Structure I
């Protein structure tokens, strides 16, 4: 019997698409053919595992929340920094001197950039907060009435850090629980091959019941194979080095 499914061509998404076509096409046989039903149940079990694997590997809902919390944290940092800078360059000598001491902490840790990135902001804020929390600097912040602005920055950073740790923990749990998608795909392809072989065997005896379903499955497989083969060819061509010019 001709081997129609070509595993080396199929990506995970190809496998899921092919499985969805199998699932829809074979429905009519499940109630009337116990052997097909048993193969189908095993096939569906593997299909669901692969779909779940892909969902778990998708974008975490916490990603969007972290984006917003990162923006909020940056607003608090920039506001606190700019207020300090404004006082430090003012013409009122005493608060200017106090603010200059505090603003120097920002300059020391390279925290004057507006968009240094999540990881760098976190590293910078750890250093900043450790210094601004020193008793002498707390006194200066209190005298300048800037403690509320500093506390808002600390709170924004703590909230961001908490959600960031949640996301990291979530990622670790998913990684520990998940199977390699390619391994599940191999099982899925084997399950589809078994189903197709049984249908084609039965078609030799009962074309009226199995003929149209067999034709549909073969058509779907060939369509997906053609698309996958074209994609593979494009990828190979794109990786080919440009031909060297012939010597004149």
Structure II
């Protein structure tokens, strides 16, 4: 599963890099990486919303990701002041972010789906998408029998879970939870882009990643909604301080 998640995240990064701004701010490397992956998640979701089957979504996405990869390669070859020093100064927050994601990787995949909302709403929708092979009306979303699952809820995480299950070739109660880790990657990068040697950042990191407990791995979306809302406010404040210049 680690290889699948790594490849899928790389695909999202390349997909989003095509739409995200180039890495032109050497002091915001992690934030811009998070932006590229976040943009890739949204582009991938838009492709799923077209109603195309999952294989066709991947074909279209791979074409766009190839273009994004070519753009990233061109940007790497272009001269940029401070690029080498940025990699050095970013080593500590990058290592911390990787360590945190590894911890959550272990936690997410050691517990099966058990909460009612996780099994009967979010990942029930994911299994419907996986079984039908696409996110489309013909998948049974209007049938009265699934009214209990709130079929009008957003399908962002369920589509990612369905795509991961498609790549693996089967469904179980563990592997679709990889979508939680995918959603955690840009969030972690954005938070650690504010990394400083200060008590305030330590408190910030503890609040974000240690205060919600099981809400980040039980498959319920409430915790992720809260954290994405919080990090949006942090980034908005940063942009405001810089005159709305990322």
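Only the coordinates and a few stated rules stand behind these numbers; no lab work does. This one's a predicted model, so the numbers in the text were calculated from it and none came from an experiment. Cβ atoms are built from the backbone, for glycine too; each structure is taken alone.
Here Rg/Rh (Cα atoms, Kirkwood Rh), for residues 119-166 alone was calculated and came to 1.03; which of the structures I, II was it taken from? That value comes from structure I.
Given a value of -27500 for helix-only ellipticity at 222 nm (-39500 (n - 2.57) for each DSSP H run of 4 or more, over all residues; to 500), point me to the structure among I, II it was derived from.
Source structure: I.
Identify the structure, out of I, II, from whose coordinates mean count of other Cβ atoms within 10 Å over residues 39-46 was calculated to give 20.2. Going through each structure in turn, the value belongs to II.
Taking 0.15 as the value of FRET efficiency 1/(1 + (r/R0)^6) of positions 71 and 103 (r between Cβ atoms, R0 = 25 Å, to 0.05) derived from one of the structures shown (I, II), identify that structure. Derived from the structure labelled II. For the set I, II, ranking by mean count of other Cβ atoms within 10 Å over residues 159-166 places II highest. Which structure, out of I, II, was log10 I(q)/I(0) by the Debye sum over Cα atoms at q = 0.10, 0.12, 0.25 Å⁻¹, for residues 95-182 alone calculated from, if the result is -0.27, -0.38, -1.26? It traces back to II. Computing relative contact order in percent (Cα under 8 Å, 6 or more apart) gives 24 for which of I, II? Of the options listed, only II reproduces it.
Could you figure out which one of I, II the value 57, 40, 33 for Cα extents along the principal axes in Å was computed from?
Working: I: 100, 68, 24; II: 57, 40, 33.
Value 57, 40, 33 for Cα extents along the principal axes in Å corresponds to II out of I, II.
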